[in-house]
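We did not get these values from a lab; they are worked out from the coordinates using the rules stated. This is a predicted model, so every value here is computed, not measured. Cβ atoms are built from the backbone, for glycine too; each structure is taken alone.
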Structure 1
Amino acid sequence: MLFGAIIFFAVGSACIVLGFLIWKKQKLSLLHDYHYQNVKKEDIPAYTGQMGAGMIVLGAGIAAAGIFELASSSFWWIPLAAGIVIGLIVMYRAQKKYNGSFFS
């Protein structure tokens, strides 16, 4: 229980840091090159903002799952599922809008 919560919190924190670097520092190198190969130069700030925000939401859900696991072990999956679903939707929409598709 404690070990799982620590792992959730560590992975969630890493995702939050990576999301911050993608969003605020516009570190495209943290993404696969095929994810941004069709993104126009003028769209990079908006693209990195949405991709970073999606990664932060995903990481926050994972970290919250660790906290929930410590507090009540039966409901840890709720923030985990919410964070993953919402984060992936945000990132998918950014991919579709700025890159044309997910793998192009």
Structure 2
Amino acid sequence: MQRSTNVREIPSTSSIANFLADPGYAQQIFVTSEPYFAKQADAQVRTTLISSSGYDPYRVQFTTRDFAARNPDIVAKFVRPSIRGWQDDLRYPGPTYVLL
């Protein structure tokens, strides 16, 4: 993968402070929370979904404690292969990344 030379990577602070202080600043956010807090601080906010670039981002899966307690077999059938998939991806990334 070729890296762009005109991009500056900045460690994430999990805060909108830099965004609020610098009108030219862009950052990765959760579209469900940071825009809300930025608007509370009277900031102009515009969001662009990663998927609009053609990249299909990872999805987040969640459940309730009640469902997990009542259905441990279903939860295990989802979680175990998910963990195995991530481990395999980290161990052998080649086959996956050729498809990107």
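One of 1, 2 was used to compute Cα extents along the principal axes in Å, and the answer was 48, 40, 23. Which one was it?
That value comes from structure 2.
Looking at relative contact order in percent (Cα under 8 Å, 6 or more apart), point out which structure of 1, 2 has the largest value.
On the way: 1: 36; 2: 11.
Of structures 1, 2, the maximum of relative contact order in percent (Cα under 8 Å, 6 or more apart) occurs in 1.
Please state which of the structures 1, 2 yields 9.0 when mean count of other Cβ atoms within 10 Å over residues 49-56 is computed from it.
2
Which of the displayed structures (1, 2) returns the greatest value of mean count of other Cβ atoms within 10 Å over residues 17-24 on calculation?
Structure 1 comes out on top.
Quick check: -11500 is what I get for helix-only ellipticity at 222 nm (-39500 (n - 2.57) for each DSSP H run of 4 or more, over all residues; to 500), calculated from one of 1, 2. Which structure matches?
Source structure: 2.
Work out which structure the value 17.5 belongs to, where mean count of other Cβ atoms within 10 Å over residues 65-72 was derived from one of 1, 2.
Computing mean count of other Cβ atoms within 10 Å over residues 65-72 on every structure in 1, 2 gives 17.5 only for 1.
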